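Participant: The following blocks contain the structures, represented as structure tokens.
Every read-out reported here was derived from the displayed coordinates using simple, explicitly stated rules and does not represent laboratory data. Quick caveat, the model's predicted, so the values are computed rather than measured. Cβ atoms are built from the backbone, for glycine too; each structure is taken alone.
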Structure I
Amino acid sequence: MLRKLSSRPFTLSSLIKYSTMSSKQVLEEKIKEQGDLVRKLKAAKESKDKITEEVTKLLELKAKLGEDDEIRGNQKVTLKTPKGTRDFGPEQMALRLNVLDKIVSVFKKHGAVTIDTPIFELKEVLTGKYGEDSKLIYDLKDQGGEILSLRYDLTVPFARYLAMNKITNIKRYHIAKVYRRDNPSVTQGRYREFFQCDFDIAGAYDPMLPDAECIKIVYEILSSLNMSPFVIKLNHRKLLDGILEICGVPSNNIRAICSAVDKLDKTPWEEVRKEMIEEKNLPPESADKIGEYVRLNGKTELIDKLMADEVLNKNKNALEGLEAMKILLNYCELYDTKDKVLFDLSLARGLDYYTGVIYEAILQKDASIKGEISVGSVAGGGRYDNLVGIFDAKNKQVPCVGVSIGVERLFTIMEAKQAQSGAKQRTSEIEVFVATAQKNLLEERMKLCNELWKNGFKVEHSYKKNPKLLGQLQHCEENGIPIALILGESELKNGVVKLRDVNSRQENDVQRTNIVEELRNRLQNACLNGSA
């Protein structure tokens with residue numbers, strides 16, 4: 001038995017221990033160890049049995065609740081959209097598409113073509129382009145050896161596109177979704193997934209000509225959407241950099257101070273000053289000097305005032321910025337946008353890639369909206385002459401200027417206006433509804449629908465064989481369908497179709513052979529009168 005118990009290999013410590021013991025003591029010690037081992041194994045088995053029992057109970061409970069994946073083949077989840085996103089119903093989509101159509105028509109009027117880029121980019125493409133906002137970029141897991149991020153805006157992908165394809169001249173627009181890991185605010189129209197509408201002009205041209213056209217485009221879009229009153233704030237990055245330089249801001253701290261200045265539209269000067277001193281480590285006297293400049297705004301007279309500033313005039317950046325702004329305001333007057341333009345030295349636009357003129361459109365308080373939704377900036381942009389060169393192997397620069405329309409914020413305020421007016425948004429573009437007054441006329445309806453579809457009309461009819469006429473006409477009224485064509489036995493016999501104006505409820509017979517021409521005339525007149 002001693003040999004059997006001693007068959008396990010001895011450790012150094014056990015050899016030392018047993019060397020001083022008698023055979024009997026060794027035997028007793030080994031028996032004790034075996035007993036301890038048996039007790040541990042028994043306790044482990046009891047613990048395992050207990051865990052198995054608990055797991056069995058949980059699985060039975062899950063099965064009773066109908067949540068067991070193996071039993072049901074699916075998993076019950078909370079039904080909600082992810083934070084900062086939302087679904088859009090037919091009415092909302094109809095409004096959104098109508099807005100986008102108007103925006104695209106303005107872009108096309110100015111000669112833009114459209115492109116598209118992937119919703120994700122290599123992370124290194126996006127890194128270092130957005131200043132302090134870089135923390136809002138959505139990073140993705142390693143996908144096949146590529147580190148990717150969801151696009152933050154449409155400007156950086158556009159610059160990458162130009163560099164990759166060796167494009168030096170293009171006027172493009174791009175409407176697509178972008179993604180930001182921001183704190184969402186529904187009342188301000190701020191989401192984590194949202195549309196941007198960008199217009200950009202790439203190419204080397206004379207100063208301020210493309211820039212003035214971008215401002216004109218913002219003016220036209222906001223005017224076409226009845227977004228008055230609004231103001232388009234203008235500034236110049238070189239002027240702002242020059243001001244910060246003469247106020248004692250080190251060159252490596254200028255972008256950080258710009259980000260602080262950019263908060264002045266929402267934050268009192270005292271808080272911005274505090275941030276500069278306590279968080280950006282700026283001396284109080286420098287912050288005070290900055291405050292004397294960045295709280296100024298005006299028009300041409302402000303440029304004259306700043307040009308007379310001897311300290312500012314000695315700074316090359318500031319002087320170049322002022323001269324550019326003088327040209328730009330003159331062009332704004334020629335383009336009839338000067339009434340909405342404001343030269344505002346507090347405008348900084350925190351993105352790192354801006355190099356020249358910067359602008360931002362702000363919606364002002366609209367007294368017609370009760371409990372007005374705060375939406376803030378609805379468009380912004382500027383000149384970024386060095387961004388494309390970052391992606392080019394030979395650092396070849398392509399000067400660019402552009403603007404991004406904040407459509408989500410425009411949607412928010414338009415939805416609020418629509419809800420207040422009680423007006424119903426049409427969700428389809430159906431122009432004609434083919435109805436029947438008696439039974440067994442389904443095939444005649446289908447023949448007429450087919451004829452009208454072939455001629456380009458937007459047409460529908462009931463999917464019931466024998467629908468009631470009243471129900472068909474109610475469908476037209478509820479869905480804003482302007483014209484109903486009614487077929488009956490007498491109409492078929494006489495070779496006519498009864499044409500009903502849904503709004504006025506007036507009816508008249510039209511020869512079946514003339515129905516296409518009559519419909520075109522009716523719908524054209526309705527469009528001219530703005531009632532279609």
Structure II
Amino acid sequence: MKRTKKVNIDGPSLKIIPLGGLEQIGMNITAFEYEDSIVVVDCGLSFPDDDMLGIDLVIPDVTYLKENADRVKGFVITHGHEDHIGALPYVLRELNIPIYATRLTMGLIENKLREHNLLGHTKRKVIKFGQSVNLGQFRIEFIKTNHSIVDAAALAIHSPAGTVVHTGDFKVDYTPVFGEAIDLQRFAELGKKGVLALMCDSTNAERKGFTQSERTVGHTFDTIFHEHQGSRLIIATFASNVDRVQQIINTAHKYGRKVVVEGRSMVNIIDTAMNLGCINIPENTLVDIDRLKDYPDDRTVIITTGSQGENMAALSRMASSVHRKVSIGPNDTIIFSSNPIPGNEKAVTRVINELEMKGAEVIFQDVHVSGHACQEEIKLIYTLVHPKYAIPVHGEYKHLKAQAGIAQELGIQKENIFILRSGNVLELNEEKAGVTGQVAAGAILVDGLGIGDVGNVVLRDRQHLAEDGIMIVVVALDSISGQIASGPDLVSRGFVYVKESDALMDEARDLMENVMEGCVSRGCTDWGRIKTAIKDNLGDFIWKKTKRRPMILPIIMEV
């Protein structure tokens with residue numbers, strides 16, 4: 001399996017340039033380039049790691065696209081999850097490029113553009129399954145697939161160098177809740193004509209067998225509703241899993257329960273799905289949360305956000321007793337209809353504990369199926385498409401490696417399997433393929449209204465402050481004589497509790513007086529040197545006394 005060894009490609013070739021989404025699950029964005037044309041597949045965000053203190057979102061670095069803006073023909077979006085559409089409002093501020101997507105995907109994108117006041121400035125076109133759109137040297141064909149959100153598409157990217165099939169996020173579901181099953185026939189037809197490369201979802205590449213149909217969750221819900229007819233049911237799931245919400249509503253209607261949808265993202269997505277006809281809700285089933293008190297507990301179901309233990313999500317607020325309209329009690333049964341995303345386990349466990357301490361019953365097993373293909377489905381797609389080259393996408397390195405192993409098992413030559421890194425330029429044609437270069441790629445941090453203004457230095461400072469706190473030394477110097485006019489005064493935050501550390505603070509203050517007097521007596525007027533002396537002496541003193549290294553911030557004023 002080749003990775004980043006550079007080669008030279010002769011003749012016309014297609015360039016595939018992943019700008020995100022390969023070392024992680026999230027922030028998916030890939031550029032396809034042929035001569036004067038660039039097409040971009042997806043434009044997603046990821047959520048911050050624990051060490052990204054204060055960061056709200058992480059979006060991809062699109063410097064390469066900005067440098068070649070005149071050649072970028074459009075964004076082509078596979079489906080409406082945040083890790084595939086979330087960065088669009090931020091990127092479109094700098095790149096006014098048309099967007100092409102299926103019905104529900106476009107509806108969710110338009111919600112985001114509306115929030116960012118970009119709707120009137122962005123060209124958009126809804127594409128139906130089986131349709132193609134011509135973008136410069138490319139023809140992009142949308143193929144029906146199944147995923148945990150309606151209207152997910154795979155893409156056949158036709159270029160003069162050959163056809164690349166990009167699966168997007170997918171599973172093979174022969175009995176989907178809404179719409180038709182994955183169009184395996186079209187994958188087979190493309191395979192017969194010849195496919196240059198397959199870029200396939202790797203999320204579940206380590207899991208054997210098949211992913212279960214979404215409908216199996218419906219049977220589980222039916223059992224739970226039947227066994228808990230005296231309880232109020234609160235079901236937490238991903239806001240974007242419209243099919244899951246559809247099954248909950250179907251079961252609630254069957255058992256004569258009213259349904260409340262709670263959580264801003266959940267309400268927005270369900271409203272969009274209703275307007276586009278992607279969800280069918282029986283009349284008089286949905287009620288506003290303000291009417292919850294009008295019905296007995298055993299006649300209601302609440303569908304809510306917060307299945308990942310997010311602090312501000314509706315379920316977390318219910319668990320911590322700060323939700324204004326829902327109080328948890330012993331007559332509640334809470335169902336987690338999702339698996340914790342890696343890294344969220346502690347947050348989910350915390351919410352479960354809080355709910356159970358209030359006397360509620362919590363069900364969190366066997367009420368979820370994945371939206372991603374397991375090994376046998378991945379093998380099926382490879383067998384139908386029969387690509388010359390395999391390029392695993394969407395996953396951490398171990399997921400990509402697992403899929404590379406599957407491709408090799410199926411007879412794809414080792415040298416034709418490419419595990420790429422973000423920023424790699426993979427050039428390929430029928431004769432040869434290899435990494436020929438590198439472009440700028442990486443993460444841009446979004447903090448409030450600031451985009452990219454928080455970098456490694458600021459994060460390092462935040463980490464420092466979080467771990468050891470800060471000591472501020474304030475001193476005023478006479479502008480004429482250079483003598484000390486007042487101070488030095490010490491202010492501590494996050495280092496020690498000052499009222500219980502008088503002796504330490506007094507010693508530190510005496511030390512600073514000696515340091516300042518020494519600087520003045522030597523006639524030192526360079527503020528930079530004075531600040532360095534303060535930092536060095538105070539830092540050494542605090543380390544000897546406490547074995548801590550707080551951030552030391554000297555402030556010198558002239559009066």
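Participant: Here helix-only ellipticity at 222 nm (-39500 (n - 2.57) for each DSSP H run of 4 or more, over all residues; to 500) was calculated and came to -9500; which of the structures I, II was it taken from?
Facilitator: Matching structure: II.
Participant: For which of the structures I, II does the calculation of FRET efficiency 1/(1 + (r/R0)^6) of positions 95 and 391 (r between Cβ atoms, R0 = 35 Å, to 0.05) return 0.40?
Facilitator: It traces back to I.
Participant: Thinking only about Cα Rg over 2.2 N^0.38 Å, which of I, II has the largest value?
Facilitator: By Cα Rg over 2.2 N^0.38 Å, the leading structure of I, II is I.
Participant: Let me ask something additional. Say we calculate relative contact order in percent (Cα under 8 Å, 6 or more apart) for every structure; which of I, II gives the highest result?
Facilitator: Greatest value across I, II: structure II.
Participant: Sticking with this structure for a sec: Given that P(r) over Cα pairs in 5 Å bins from 0, in percent, for residues 271-326 alone, derived from a single structure, equals 4, 17, 23, 21, 14, 16, 6, 0, which label among I, II identifies that structure?
Facilitator: I
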